[in-house]
Structure I
Amino acid sequence: MGVVVPHGVLFRGSSEGRIRQKLIEENLLDAVIGLPEKLFFGTGIPAAILIFRKDRKTKDVLFIDASREFRAGKNQNVLTEENISKIVDTYRARKDVDKYAHLATPDEIKENDYNLNIPRYVDTFEEEEEIDLNAVRTERAEIKAELSKLEAQMDAYLKELGYAS
């Protein structure tokens with residue numbers, strides 16, 4: 001059974017935290033699937049699907065970050081057949097997929113105080129390309145020299161036309 005919930009359900013404390021703890025301890029939660037924002041009419045917030053199963057054979061929980069799996073629409077985003085297939089295939093395979101899915105143990109979830117927020121389990125961080133400051137400095141100097149040359153050329157044209165300053 002799947003239930004669509006706002007992301008707050010995954011991490012808010014108090015009674016919601018105790019409910020999450022019970023779900024994990026009783027081995028009812030099978031997967032947490034993060035969806036993109038603006039997927040549902042009338043709301044821009046991202047949602048998640050909680051998948052519940054009775055009589056599970058394993059105790060791990062699959063986390064899928066499908067928040068970037070969509071086709072942008074004018075007023076709302078759309079899950080394409082390809083996006084849905086990727087989510088379903090990942091769910092069925094129940095394996096870690098770099099920057100997309102993670103199979104978490106109950107101990108791992110307990111260490112996170114039963115917080116089910118997907119970024120705690122699926123690292124989507126992209127390392128930014130390192131900037132070579134010396135190359136930037138050189139390029140900047142070249143651009144400044146070119147600009148100076150063009151300004152001198154422009155001044156000469158203006159002088160020729162009688163618009164000298």
Structure II
Amino acid sequence: MFIRGQIIALALLLTAALASAGTWVIQGWRSEAKIATLQADHAKVLQAQARAVVESVEAARKLGEQRAAAVENERDHAIEQNEALAVDLAGNVVASNRLRSELAKLRARNASILAATAQRGEGQSSDDPIGVLIGMYERLDDAGRGISEYADRLRVAGLSCERTYDAIRRVK
């Protein structure tokens with residue numbers, strides 16, 4: 001009877017060991033399934049992140065290209081305005097040179113009239129008031145032309161800068 005109890009105990013122990021081993025194997029399968037599911041989910045998350053990075057880089061590149069195109073358009077517009085300004089300036093120089101030529105003729109005619117007048121003394125006014133006015137006009141014309149050209153170029157540059165900024169801000 002004692003042997004029979006030992007055999008039963010051994011059978012129970014063997015059954016418990018087999019049950020534990022079976023449970024262990026089944027839990028391993030379940031864990032492997034969970035790990036496989038987690039790995040698949042993680043791979044999906046990584047793919048989504050990679051797609052998001054690629055999409056954001058593409059969007060940034062596209063935005064950069066649009067902004068560069070806007071800047072190029074405004075640069076071309078500014079060049080056209082500067083060319084038109086140069087044409088206007090050339091026309092103004094021609095008109096100014098014609099006026100200077102006429103003033104030179106007036107100065108020569110006036111000088112021949114005043115040549116017969118007496119020599120002036122110290123503290124006396126000039127014998128050629130027309131020449132003084134012509135000289136003043138020529139200096140004013142030179143200064144005015146320089147200031148005008150500078151101001152026009154600054155205006156073109158400033159407006160171009162504002163339009164470029166507005167064009168860049170409009171690009172979304």
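Given -12000 as the derived value for helix-only ellipticity at 222 nm (-39500 (n - 2.57) for each DSSP H run of 4 or more, over all residues; to 500), which of the supplied structures I, II does it correspond to? All intermediate terms of the calculation are to be shown ahead of the outcome.
On the way: I: -12000; II: -34500.
Only one of I, II returns -12000 for helix-only ellipticity at 222 nm (-39500 (n - 2.57) for each DSSP H run of 4 or more, over all residues; to 500), namely I.
Taking Kirkwood radius over Cα pairs in Å, for residues 10-57 alone from the coordinates of each of I, II, which one would give 13.6? Don't jump to the answer; show the numbers that get you there.
Values: I: 12.2; II: 13.6.
The value was obtained from structure II.
Taking relative contact order in percent (Cα under 8 Å, 6 or more apart) as the quantity of interest, name the structure among I, II where it is greatest.
Between I, II, the highest calculated value is found for II.
When distance in nm of label points 7 Å out along Cα→Cβ at positions 50 and 106 is computed for each of I, II, which one produces 1.7? Don't skip to the answer; put the middle values down first.
Details: I: 1.7; II: 8.4.
Comparing all candidates, it corresponds to I.
Comparing I, II, where is FRET efficiency 1/(1 + (r/R0)^6) of positions 18 and 90 (r between Cβ atoms, R0 = 25 Å, to 0.05) highest? Show your work: numbers first, answer last.
Numbers: I: 0.30; II: 0.00.
Checked I, II; max of FRET efficiency 1/(1 + (r/R0)^6) of positions 18 and 90 (r between Cβ atoms, R0 = 25 Å, to 0.05) sits with I.
Give the label, chosen from I, II, of the structure having the highest value of distance in nm of label points 7 Å out along Cα→Cβ at positions 26 and 154. Write out the running numbers ahead of the final one.
Details: I: 7.3; II: 9.0.
The structure with the largest value is II.
Rank structures I, II by Cα Rg over 2.2 N^0.38 Å and report only the one at the top, that is, the highest.
II
Rule-based calculations on the coordinates, nothing more; no lab input. Since the structure is predicted, the reported quantities are computational estimates derived from the model, not experimental observations. Cβ atoms are built from the backbone, for glycine too; each structure is taken alone.
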